[in-house]
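Below you'll find the structures, each written out as structure tokens.
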Structure P
Amino acid sequence: MHLYAKDFYGGNGIVGAQVPLGVGIALRMKHRGEKFVSVTLYGDGAANQGQVFEAFNIAKLWNLPVIFICENNKYGMGTSVQRSSANTNYYTRGDYIPGLWVDGMDILTVREATRFAADWCRSDKGPILLETETYRYHGHSMSDPGTSYRTREEVQSMRRGRDPIALFQKSIVDNGLCTQDEVKEIEKRVRTEVDKEVERAMSDSEPPLEMMFGNIYHGIPPNYKIRGCDLKTWGSPFVTK
């Protein structure tokens with residue numbers, strides 16, 4: 001929600017607002033004759049937003065190459081899907097848009113479903129909807145312990161029996177693609193890499209204040225002011241020198 005990068009148009013804090021944005025990107029792709037696919041992700045909580053249904057309509061009307069992926073983790077913030085949605089089969093909500101239900105805890109299933117959806121869009125068949133049924137172990141945010149609307153036993157049960165990484169590890173070991181010792185070595189290497197990046201982030205200095213306004217304007221707009229600041233003395237990324 002709050003990240004963005006090249007070809008990743010996140011950075012939006014409004015629930016569900018990324019869905020019509022993904023449709024707009026798909027429209028650009030079709031207008032340019034590109035064989036790319038726009039993938040727009042949203043959760044079961046955002047699925048009830050009106051703009052999501054508006055996006056479905058225009059995507060189908062104009063036959064746009066967009067994959068709608070609903071990440072159904074059973075809880076929108078602290079509300080279960082049963083308490084918020086009359087229809088919890090989110091893959092059926094696209095009306096004339098075909099939909100698939102996918103076990104979001106099965107890595108290979110998700111890969112193959114995504115491959116199918118991408119091929120569908122690239123074949124000029126229009127949009128498609130995927131519902132990936134998954135689960136989140138933690139709360140919605142730092143202020144949410146995640147146990148006021150579900151039991152600890154429920155969370156522990158999902159961890160023990162449905163964890164996608166553990167299931168994938170078991171699958172590749174059982175099929176002779178990897179040994180248990182190799183799995184442990186990979187885990188050790190990944191843990192070291194993550195710890196290193198966390199340490200680097202924690203020890204890094206605070207970014208300068210002007211970075212808040214970087215990558216917004218090519219140059220300073222006329223009469224643009226920030227109270228208490230002189231932009232010309234900042235050397236801001238958007239100041240044209």
Structure Q
Amino acid sequence: MMPLLDLVSTSTLLIPSQFGGRARWGETFGPYADADGNGHGTHCSGTAAGSQFGVAKSANLIAVKVLSDAGSGAVSDIVSGLSFVQSSARSSGRPSVASMSLGGGASTALDSAVASLTGSGVHLSVAAGNDGADAGNTSPARAPSANTVGATTIADARASFSNFGSVVDVFAPGQNVISAWIGSTTATNNISGTSMATPHVAGLIAYLISVRGNMSPASMSTLLKSLSLKGVISGVPSGTLNDLVHNA
């Protein structure tokens with residue numbers, strides 16, 4: 001069974017050509033319009049589950065908006081968004097994966113929400129961050145049960161902006177990534193960030209569930225690392241796993 005895939009970000013333009021009848025609006029948390037006026041969320045959704053660029057092209061997508069069209073938001077709204085994902089997963093009775101391409105300073109509240117989500121069986125992929133620094137001081141990247149994703153270039157080098165450190169679980173493509181965009185039903189854009197790497201991993205988790213069956217989030221994290229290509233990324237500092245996500 002292909003799982004539900006929740007995109008927690010600036011939300012998603014529900015493009016029929018990209019998502020068909022597989023995508024629906026979930027909920028908005030914060031004083032924002034029920035639409036993606038930024039493009040970030042639509043791009044991430046296209047990478048995770050779009051029919052043109054997506055990793056899991058058959059996944060059912062739920063858009064959850066927790067950030068403004070400027071890309072900022074309150075921790076309380078993000079926590080509410082994760083609670084919604086957890087409740088939706090419980091109600092559906094289906095395997096669920098969440099992709100969260102956002103981050104900020106260390107937050108115990110956000111870390112606790114992540115622990116609650118994954119403790120309920122929902123798989124979670126999060127961005128390592130784009131400061132070119134240790135991700136251990138940021139949330140949700142530092143949350144132990146999340147799959148924290150760094151970014152690589154097309155040449156399999158760590159992207160210069162990508163955070164690193166012991167909390168980074170895997171790396172995925174995150175520089176000059178093409179995916180769906182807002183503005184029209186055929187719009188695309190090439191952008192960079194660990195935000196772009198994160199939905200690659202969420203899509204892969206959804207795909208792996210569809211072919212291997214569901215498992216605990218901890219077991220999935222172990223599987224992702226076991227399938228990854230080891231030691232192939234240049235520019236990875238010591239103390240950071242050199243694992244490039246891969247579907248063997």
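Structure values in brief
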read-out	value
Entry that produces 1.1 once distance in nm of label points 7 Å out along Cα→Cβ at positions 145 and 169 is calculated, selected from P, Q	Q
With helix-only ellipticity at 222 nm (-39500 (n - 2.57) for each DSSP H run of 4 or more, over all residues; to 500) derived as -9500, matching label from P, Q	Q
Structure with the greatest value (metric relative contact order in percent (Cα under 8 Å, 6 or more apart), set P, Q)	Q
Entry that produces -0.18, -0.47 once log10 I(q)/I(0) by the Debye sum over Cα atoms at q = 0.07, 0.11 Å⁻¹ is calculated, selected from P, Q	Q
Source structure (of P, Q) for mean count of other Cβ atoms within 10 Å over residues 137-144, computed value 23.1	Q
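Read-outs throughout are calculated quantities, based only on the coordinates presented, and are distinct from any laboratory measurement. This one's a predicted model, so the numbers in the text were calculated from it and none came from an experiment. Cβ atoms are built from the backbone, for glycine too; each structure is taken alone.
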